Structures are given as structure tokens and as C-alpha cells.
Structure I
Amino acid sequence: MNELEAIAARLGRLLESRGECLAVAESCTGGWVAQTLTAVAGSSAWFDRGFVTYSNAAKRDMLGVPETTLVRHGAVSEAVARAMAQGVLAHSLGDWSVSITGIAGPSGGSPEKPVGMVCFAWAGRQAGCTAATCQFAGDRAAVREQSVRHALAGLISLIEGQPALA
């Protein structure tokens, strides 16, 4: 079991012990969070579904992210990450959600939103929604892997009653 799967297994044990489940929305990670979760044997007991919403149209159609939020803040923003995480809860059986939207590179960045900038949001039906932005270093694969790790670790923190990781 690799490090990401070990974190996912820990998260799964936590969710299962509480009788809760998780759903996710991913953009720049393209399903890597869902793949990591489903690599854990027995994950069907605590993982409901994953949305890969790479395009703005998918974010709108599948998660209900408002067009005005996408236009005003851009796809890579905490506002869109929040709308994604809340949309996951509205369109799933999940008690908890995490969303990821970012710029993995090697291109697509700007001075305001450089390559490696990734926005996260974590939400719980009874816990509200929190968001954070990180700047990760490395190539596309490294940015995506760090994003998966951060998303899962943030969920564990939130579910355990601590602030999600900034």
C-alpha cells in the first residue's frame, strides 16, 4: 500500500466508524482522489461517488456551480471550489465532500494564478464548508499528487473536528 492509499484507508476507517460516507469532485486531479479511495478494499462501505468536472460546463451541469461564480472568480478559485463541494453534497449521498480545482501545468498559469495553484473545499452536511488555496511545486504529476494528499488529509482533519489544512 502506497502513502496515498494509507491515508485513504485511515479516512475510510474514520468514516466507517461513524457510519458516514464521502463523495468527491475533481478537476485538475482527474479522478485520482476517487481512484485512491477505491483502491482501498471495502471502500464501497464509505465512498459514494466521484465527479470529474474538468470543464466549466461539467462544473455547471453536474454540480450546479453558478455561471456567475465561474465568470466572476474563474474556475480556479475558492469560490468555485466551495460551490463544487456544496454541489457534491446536493447531488450525492455523501455526508462529507471534498473538491479540487487547480492549475497542474505545465501551461495554463498566469501571474495571478500560477501553475501549481490549487483550490480546495471540504464540506459536511452538518459541518459547513471551508476552503483553502495552496501553491505546490514540481511538475504536473507532482502538483496532482500533492493535491490528492492535501485533499484527503484535509478531510481527516475536518471530520476529526479540526480545521482543514490551509
Structure II
Amino acid sequence: MSSVLIRPPLPVFEALLVPYRSMSPRGAGAVAGVLVAISMTVGLRFLLLGAWPVLVFSLLEVPLLGLLLAINLRRARANELILLTRQTITVTQTDPGGRRESFSLPAAWLQVSLEGGAGGSRLMLSSRGHGREIGAFLHEPDRALLFEALRRAMNEARNPDFDNPQLRDV
């Protein structure tokens, strides 16, 4: 009995998209610590001057600051993996909570478009009437670069360059 090894198709293009976040968790902790120290210093100063309501507001803004920094760090965990083979394009989107959603479209009918609007552009993948947006969290220049890279990869997948050494001298 012989076994048959089936290999998955080789990728023509692969990209992992992650949202840009300039602050690491360690940096967020440092910023939070500095702002808490400033807020408490101001609050205590006003308490000593007799304006105790300022301390109450200083104590309320500290948890709000922590919540906003936590939301920012959580959103940084989102990503999209784009994998283009000669047969299909597969996009796996991971939300900040870690839930994954994946969709595939046939590459033969695939169209990539950069739709512009008043609020910015949208990078759309469509095939036979089914379309999805990708890279929604990217900045405009990065979205345009992804669009060009995908178009170039699709062109290379549809028009392969076969290098046959026997035909070089013909």
C-alpha cells in the first residue's frame, strides 16, 4: 500500500498586518506612572490649599487613564494574515480578543481595489460578487503599499515566468 503526500499550494504572497502602536506595555506603564504622580501631586497641592474637590477629580481621572491605556494595548493585539496562492487568497483576521475569522476567495476571479472616499480609502478584495475589506486599521500610505504589493503578486501568479534552461538559446 502506497501513501500519497499532498502538499499545500505554495504561497505567492504572504503578509501579516498589525496595527501601528508606538507604545509598548512597558512604555504604557511608565506613562501611566508619570501621569498618576503628576495628578496626585496637583491634587494634594490643591487639598493643602483648601480646594479638596480638585483631589476628587484627580482620583477619578487615574482609573480613566488606566482604562484608556488598557484599551489601546488590547487593540494592538489585532492582526490580519493574507496568504495568496495561485488558486485562492485566504485572509485570517484576528480581533483583539483573539477570535479568528477566516475567508477565502478564488484567485482566478480575484479583484483588488482601493476605493477612495471622503473619510479615507478602503482596500477591497472581491471575487464573483463577494467582497471584503482588509487592512482597515492601516494608515493611508500603508494601505496603498499593500494594494500595490497585492496587485503585483496577483500579476505574477496569473502570468508566471517559466525559466526553462533548454529554451534560453532558442
Structure III
Amino acid sequence: MDTNASLNAEAKKVLLRKIPHGVFICGVAEGDEVNGFTASWVTQGSFEPPLVVMAVRADSTSNGMIQRSGRFSLNVLAADQKDLAAVFFKPQKGVGGRFDAAPFQLGALGLPILQDALGAVECELVGQVAHGDHTVFVGEVKTATLHRDGAALELSSTGWQYGG
């Protein structure tokens, strides 16, 4: 392998942005504090046990909350819920802010489940890799709540870009 090869930054950006992603709201809770953020680097990782894999910015408040609490929820948004995703896109505290615009209930694991989402899973953290500017979390699905079925929101349909 040629270790002197240089990375074509523009080609890298274009190609990595071709990886398809859904748009989810990740919910976290620690003590009385509840927070949430828009997550798009998410995939299923295993059937048995059921695992999901999610990358979270290393310097985010929620990253620390996931590490300390050992759990997170993933709310699956409907294809027409871009406006709801946008509420959680910018960094800010969830208490008294984002969740005012997004009614939720706490699930069995004490994590926020958005009432207007298609549904959500609550996960217990079973692994993580901290490398680069994101931490990759592996969560085992412990609860699943389905409010309704429908097409899920995809990043490509929003006009937003996260990646590359």
C-alpha cells in the first residue's frame, strides 16, 4: 500500500455524502435532565441480540450523558417530520427548550419517547469506540414502542448534509 498517497478532499466529501442515512432523534436522560439531538449516523448492527450503532459528536453534552448513564433512545421520524428534526438539530439544552415543541413520555428505561414519532427504541450501551471527532456507540435494544407505521425520514430528502 502506498502510504504517501494523498487524500483527494473533494472526492472524499462527495463520496462519503453518498452513504444513505435516516434522521432520528436520540434521547438521553441523566437525573432530572433530559436532552435530545438529531442523529443521522445510525444503523442496525445485529439481529440477535438486537443492536443499533450510532455515532455521536465527541464534544457534545449528550455524548457524556450516554457514557455516564449507559443508555439512549432512538426516535424514528416519519418522512414528513423534517420540521421536528430541525428542532433538535442545533446544540442547546433540551429541558425547557426542544421538548416544549416535541411532546414526549419517558419509556420503561426512563428515556424520552416522542409522542409524534413513528416510534422509538430504548437501548442499553454495550460497547463504544472513541476515535476521531465522534464516538461510536453500540446499544442493545431493550424496549420498542410503535405509535404508527409509515415511511421514515431520510437525510437525502431534507436538503441537509452531515458527512463527508
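Across the set I, II, III, distance in nm of label points 7 Å out along Cα→Cβ at positions 36 and 100 reaches its highest value in structure II.
Each of I, II, III could give FRET efficiency 1/(1 + (r/R0)^6) of positions 68 and 84 (r between Cβ atoms, R0 = 30 Å, to 0.05), but the derived value 0.20 comes from II. Thinking of I, II, III, which structure, once Cα Rg over 2.2 N^0.38 Å is computed, gives back 1.06? The read-out was computed on structure III.
Quick note: the coordinates plus some simple rules give every number you see, no bench work behind them. All of these numbers come straight from a predicted model, not from anything done at the bench. Cβ atoms are built from the backbone, for glycine too; each structure is taken alone.
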